[in-house]
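Bear in mind that the values in this text are calculations on the coordinates, not laboratory data. These figures come from a predicted structure and were not determined experimentally. Cβ atoms are built from the backbone, for glycine too; each structure is taken alone.
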Structure P
Amino acid sequence: MSESNIMPRWQRVYFAASAWVIGFAGAYCAAQWGEWPKLTYFPLARKWEFWEMPPSPLPMPYIGLVLWGVGGGLVAAAMIWIVSGRISKRSDREIRLVSAWTLSAFAFSGLFYTWNLWPF
């Protein structure tokens, strides 16, 4: 691959950051929807436990959901960082497509979070 065709560093960073947002949103929503075990804080007992679904509405599983999201974001960003080092630079059209996917993932995960808070 010629020197002028190598992906610039700013594109690698941009794609990795976008992958982090998409990975965070995906893992966060999947952990809640799939009822994966998450770190949950029980404020009355002052203890931490892993639960799929807490036994009552009082425990706080949000920290565990955020940890799932951070893990998913790190995995996605690392994969894209490794792969993007071996491909050529991307066009403006591809960069705009990645931007659209990133904004969509952020918006849909926000809507999913809001839907989960809705009192049903």
Structure Q
Amino acid sequence: MQPKMMMVAVYHHTKTLENLKRTPQALLQLLTTDHTDIVHLLGRQSGTAIDKISRLQKKHEIGSFHDLHYMNDCAGYMELQIVEWREVGGDHLLAVAEVVSSKNLHEAPILTTDYLKEKGIIR
């Protein structure tokens, strides 16, 4: 099926949403189970209050692709082009995006919500 499409739920009132509204190009990283220690930083702290890139650089080498940052030790990433926003209720907007390109970087177990629940990191 072409083009490949991806949907991403994005919290309202976040730096991520602000960035995606400003430019529809994005990188979606595939984190591994080795990234469990940064879930709080990436998911619960606001990019409007802290510089997440500088904090990540303390433990992870950061690469860039078309001026978009990713961690070199992630499993891979997808370059996305947002084509539509959908209001889905609650505290998220749904971004519908075309997958422009992708790159596998490492073979490693992918970080899933089931894994995070097992470890007691999320409910």
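A few points about this structure:
- With relative contact order in percent (Cα under 8 Å, 6 or more apart) derived as 39, matching label from P, Q: P
- Distance in nm of label points 7 Å out along Cα→Cβ at positions 8 and 24 from the coordinates reads 1.4; which among P, Q: Q
- Look at Rg/Rh (Cα atoms, Kirkwood Rh) for each of P, Q: the largest one is in P.
- In this comparison of P, Q, the computed figure -4500 for helix-only ellipticity at 222 nm (-39500 (n - 2.57) for each DSSP H run of 4 or more, over all residues; to 500) is attributed to Q.
- Structure with the greatest value (metric distance in nm of label points 7 Å out along Cα→Cβ at positions 72 and 96, set P, Q): Q
- Structure with the greatest value (metric distance in nm of label points 7 Å out along Cα→Cβ at positions 40 and 80, set P, Q): P
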